Structure P
Amino acid sequence: MQRAPMRRIAAASAVGTTLEWYDFALYNAMAGLVFNKIFFPSFDPLAGTLLAFSTYAVGYMARPLGGIICGRLGDIIGRRRLLIATVSLMGATTTLIGLLPGYDAIGVLAPMVLVLLRLIQGVALGGEWAGAVLLSVEHGRSDRRGINASWSQCGTPAGTLLATGALALTTYLTTSADFVAWAWRIPFLISVALMFFGLWLRRSVPETPQFLALEASSETSKAPVSEVLRQFWPRVLVGCSIKFGPDAFYNLVVTFSLTYMTQVLSLERSTALSAVSLGSFANLLAIPLFGALSDRWGRRSIYMIGVALAIGWTFAFFQLIDTRLSIPIALAVIIGLIIHASMWGPQSSFITEQFPARLRYTGSSLSYTFAGFVAGATPAVLVALLREYHGSLMPSLYVTFLLMVTAGAVLAAGRLREPIEAMGVVATDHTETGGERAI
């Protein structure tokens, strides 16, 4: 069987999620800084931001369709082919957003096309994540699933770093007027380079051994979506719910904080972007560390520690931000994103281990994408709560509630003990302890 070095496999796994989060970080920043002026200029600043974040949510809402389509195909024809298609579609739509004329040029057609591009992109993203995780998990050793699966999670801070770096450079080289007029497009357009790099990497990596074994023995599922929903729906609910808290916490620390700092505290864009950049670098280093720790100490233990810390930091975060001082702001974001890494690192292995190999792409995709209904709405909800209650307390309480839901799901995962090997596929579980054991 053809093998590829694990470094190349890890890079191929991470590159798609890096492109995904490069676009999302760009869109997050632009929604609060530019899009409310470019595509929704007739509204007051916070209302325009709310509408811009609503188009952000559209990308999340389209993910389940991508999860259904790509999850099904990934379990039938293989992981690698789908990953080549998704990275191509993501790169193309990101580039087109950079070329899209504003409201002043084409009127209401501008936000309509923006929504359409977000829909298409959401479909691609819905099939990207699970395939990227499985590429590294199914090529690697079973006792290293935590760290192997964490490489795709590193795409979140890597993409954010690239995006904030591109934004910072563009902001530095242009005036504020030029940035709003045309320079905001540059970071979107250069994503085409990341797309071609991703295509080159993924074409050089073979199909996963586990899928090839299933294909050779004719054990691939003919109807994976219906099979997952019929037999493993409790695991899909767990997979969704363990994402609610980390996603909401990330949106609070990274997405919402940009709006809060620039529009409520009237701080410079550079202050907010610098804090996010430093925090993203810390997040990037911490994710594989917590993934590796979950191989040793168990997914649930690491996850629950992260949830508890996140609940406390949700309130402490604004105490530091409200000082309006650069160092406390940077510390607030850095510590917040290290805490986020303690949940983000083991998350992908936690989700994929809920399903047998023959249904793993579909089950993981549905879990990841269905969670998007809550995650995608979070920035808009946080801005709406800020606009209604004029303070950080209600946004903090909302994020705390979702973290509590995640805590309940993590505990529930320990009680799901349906014998997967009875389905004809032997699986292993690391959610209880660091050791490998049959479910």
Structure Q
Amino acid sequence: MKRLAFASAAGTALEYYDFAVYNTLAALVFGKLFFPSFDPTAALLLSFATYWLGYLSRPFGGLLFGRLGDLRGRRHVLVITLLIMGITTTAVGLLPTYQSAGVMAPLLLVALRFAQGMALGGEWAGAVLLSVEHGRNDQRGRNASWAQMGPSIGVVIASGVIALTTWLVPADDFAAWGWRLPLLGSLLLVVFGLWIRLGVDETPQFRALETDHARSRAPLGEVWRGHRRGLLVAGGSRFGPDVMYSMISAFTLSYMTVQLGLTRTLATTALAIGAAVNAACIFIAGGLSDRFGTRAVYLAGVAAAAGWLWIYFPLLETKTDAGVILAFAGGLAIHAFMYGPQGAFITEQFPTRVRYAGASLAYTFAGVFAGGLAPLAMAALYRGYGTTVVVVLYATVALGVTTAALMAKGGVATSPATAPSHERM
């Protein structure tokens, strides 16, 4: 389990490093580099639109790789998604800007962002299943939390690399060429990730499906015909934590630097500290969900988030290092108590034979309208009303959607004493 946990966390960490680097650069410099003919606010909105595109393309990855994951196996798909993510992120680091290539530059950026999103759309469910389906039934929360820690670890690395780059490279040089360095560094990380994942075996539950000749021939159709309730419940559970995370990791970066006049270094440093706290709390929350239940821990996180939202922006507006870091760290610690149990909660909604497809579809389609749309919607709301209250209300509504989904929890997880071999979690 130690090697599996490392493979699960390391893989998602590397993929989310790529995604986080892009998201941070979108908030900091991509508006000027790829959309300079627009006013600063409109350029930021277009930059966040490319951020959303990374979510919009995830369902295509969920459809493609979710099907392959249930037909060919979890490990097979995870190697492919890691390769795609590494190649596309490196290519973004080599792109010409609008100044040298004109309209071709943002078009290429959009195409590569689409490919990034597809890779990530197939990554998450496989990483969760890699540890869950190798582990014990009574440790689903803890085992799923390894993959859930990966995004925060990736953000820590990405934020640290960007913070170091902005510290070493003068502001003008960072805008000219320094932004490329964190993207090009992805290639080295992907080589390491492939070495880890190629050394991991296929999950016992999938092998049992093959032995019993019980694999689904059409997993996507089977999910749609027999597990629509599971799709709605699992997808709905994503809204609150996704919107809150996007508010902190994407919208806040531009709000701090543009509206509050704070430095990029403080923004990325606070995000790195918050992400480290988030990773530690995810593991704690995963373990607690095995003891108290996924829904109970998840709902506790939702309740805490609903309160924290109202002090988050006042903390930022103190414009002090301590206030900003507390805002990030507190928000992401609370987020962890929703995100930590999320992997186990979503996988519980589907049987093994269609678990990859079902979890991928729920995760990716919900992500389009939750975390993906959130920075664009928040930037537009703030531009229209000129107050962060509307941003808080937007996030509160998303938490309400998650609460409704959790209260409607169904689930198909089967007792290990009565389930066939391929259904034992």
Structure R
Amino acid sequence: MIDDLQMEDKEIERLIKAETKRQGEGLEMIPSENHTSAEVLKALGSRLTDKYSEGYPGKRYYGGCEFVDEVENLARDRAKKLFGVDHANVQAYSGSPANMAVYYATCDPGDTVMGLELYFGGHMTHGLKVNFSGRLYNSVQYQTGKDGRLDYDELAKMAKEHKPKLIVVGATAYPRIYDWQRLREVADLCGAFLLADISHIAGLVVAGEHPSPAGIADIITTTTHKTLRGPRGALILCNGKPSNPLKKAERTKENLPTLIDRAIIPGLQGGPHNHQTAAIAVALQEAAKPEFKEYGKQIVKNAKRLAEKLMSKDYQLVTGGTDNHLLLIDLTSKGVTGKEAEDALGKAGITVNKNTVPFDPRPPFSPSGIRMGTPALTTRGLKEAEMDQVAAWIDAAITARDDDKKLATIREAVREFTKAYPLPGEKA
């Protein structure tokens, strides 16, 4: 597919081809990344990008929206069916704007909110002090326990003490299952709205590999470009029906569809990205197929096998393993920093990211850990047996981190290996 790319702008053509080549000849193991299908890419590159369509289907501020209305309705209907909810907003530009819309819908500036601290696996939009969620709101941050797992009793204690309006649950570096019902009980202690940010695990929820928060959490947000394997974008999901747009909507659970929709527009955004919406619709259709469930199951199988192999080589995994798609590795016992490991693995053709671990004594730009996952590798067809080889390369690269010659040798082996596992839509 990329071989057929021909552009007048040769500089951009060269860079697109170079990045595609980098992805194809390496192992992309950042757990928030994936490879979309050729069908998703076709929708992203369509004329839908030319159309302005502020508002919602049937209630636009622009003419000529009859076909983009159908596109958005398809995306909304597919999202509702896939996740088992009454209402879906598909217009959020990405995950951070989606979470911002939830804050806007449920809270006033200065209200107390509670989310997982970034350095313990949370996301910036869960209350980081330098983020809007920590600057506009009174952010109370919870942490994991010493074992790296959520302490539900501590969350309950904090909820009773601080009485937040909104409790945000979800993470970017948490390798275990969430107990949604227990979290519901925590939120009910103070009457808080419960937001489940499942950006990392949405594809696993669809595949039945992680419990769904639908019907338990008040609001669900997710990006569409991680385990869901779609384009960059987001969904905001909840139950209830939109009310009369001319009437004021009180902040109640029943009014959440109206509150969310109004938060997106006119609250925070203008016209939606219709090419993005179409690509999300394509990805949701793909996720509804039986083979996607097998894909989600294989992600977890691969992650567990990779964890097992690395632990057999004396790598220390936070929480002692994984239940999902990612591994968080504390390299302290190896005498390596996360930055050193990221750099070495990059030279070997394996892309991961440096990451803090719970109670990390090191700074964020040179933390003690690395984060890696299996969604993108699984998309390319790798299974458990291949995870053994990947684990061996990871260990060899970290061990040889100061030896560029050895790293180059591993890089060449990785490049040769990937020839059998092309990117979606590319030729083997």
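FYI, it's all coordinate maths here, none of it is from the lab. All values reported here derive from a predicted model rather than from experimental measurement. Cβ atoms are built from the backbone, for glycine too; each structure is taken alone.
Which structure, out of P, Q, R, was distance in nm of label points 7 Å out along Cα→Cβ at positions 326 and 350 derived from, given a value of 4.2? The value was obtained from structure Q.
Taking mean count of other Cβ atoms within 10 Å over residues 166-173 as the criterion, the largest value within structures P, Q, R is that of R.
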